[in-house]
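S.K.: In what follows, structures are represented as structure tokens.
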Structure P
Amino acid sequence: MEVHVIFLYLAILLFFARLTGNIFAKFGIPSVLGEIFVGILLGQSVFGIVPLNDIIRLLAEMGIILLLFHIGLEADLKQLKRVGFSATTVAITGALFPMIAGFFGFLLCF
């Protein structure tokens, strides 16, 4: 794929992601949801305007890593300590219940 085509796809993605993120933010919805929404719409899931190739895949993975890093920087340790027990209970239940249900469902099939 030509370099100028990749830059065109990136420009399209960034323009619409920023636009939709700003629109979502005006309605009180986190702007990152608007940006993810644009990625779903323009990507292979819906319209297929931006084809998936190795460069786009690499940039998407780097974006996920940077997003998680940014979320980690914004974490408030005092608030995490305050809701720690209930959040841990919900996390363990949310992971353990589907695992146990899947295990017993697997056993029932055989």
Structure Q
Amino acid sequence: MILISKYMVPRGYAGITIFPFMFLKYKTLKGNTVLVNHEKIHLKQQIELLIIPFFIIYGFEFLVRLVQYKNWKIAYRSISFEREAYSNEWNLEFLQKRSFWNFIHYF
């Protein structure tokens, strides 16, 4: 379910997914198929990891990457879940062919 809320989406980002919701900063972003596909990839990742473990791993990996790179943006883009989503956001058929726990290939 897509919801519009500029308050739920952190500054500098267009969307955020917290199962079962996809929050987009602006209504016009609903038509951005690449962004929506990126967030759908995160929905799939969250379902595969039973939601709470996804956020624990995501947060832990972000902290490790932040210590490693000492740069917020690089740390964020280096998270395995983000790497999978960014690498495949343009492939609108990706989710139909994606293997279970595919994000592991991006660690």
Structure R
Amino acid sequence: METPLREPTFLILTALAGEPLHGYGLIAEVARLSGGRVSLRPGTLYGSLDRLVDAGLVAVEREEVVDGRLRRYYRLSDSGGDLLAEETERMRANVEAATRRLNARLRLTGGIA
């Protein structure tokens, strides 16, 4: 899987870091985590999940039948957790660098730092 991760992929992995979720649970959790900015459609989500499963970053936890329909729960794999941690650290370092630059700029322009 290429890094940096696209935001929807990052949010899917983040959602699964909490607990195994089924598709619609993932859609809701990604929307919650993003403050409503990212809204996954089922086709997009399941395509992403297929790629993440193929890459070994996500695994199927279990399947159950609910109201005559198959519900598949996904979980974050160990390698998915490692990738999420690496990506989180990369993003944290970028935020720190930007914050330092913005604070320096505010000091130079007389703004509040």
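Read-outs throughout are calculated quantities, based only on the coordinates presented, and are distinct from any laboratory measurement. Note that the coordinates shown come from a computational prediction; the quantities given were computed from them, not determined experimentally. Cβ atoms are built from the backbone, for glycine too; each structure is taken alone.
S.K.: Out of P, Q, R, which one gives 25 for relative contact order in percent (Cα under 8 Å, 6 or more apart) as computed from the coordinates?
M.R.: R
S.K.: Which one of P, Q, R has helix-only ellipticity at 222 nm (-39500 (n - 2.57) for each DSSP H run of 4 or more, over all residues; to 500), as calculated from the coordinates, equal to -15000? Walk me through the numbers before you get to the answer.
M.R.: Working: P: -27000; Q: -15000; R: -20000.
It must be structure Q, since only it matches.
S.K.: With FRET efficiency 1/(1 + (r/R0)^6) of positions 46 and 86 (r between Cβ atoms, R0 = 25 Å, to 0.05) derived from the coordinates and found to be 0.50, which of P, Q, R does the value describe?
M.R.: Working: P: 0.10; Q: 0.90; R: 0.50.
Source structure for this number: R.
S.K.: Here Cα extents along the principal axes in Å has been calculated and equals 36, 32, 25, so which of P, Q, R was it run on? Spell out each step's value before the answer.
M.R.: Numbers: P: 51, 47, 25; Q: 36, 32, 25; R: 64, 27, 21.
Computed on structure Q.
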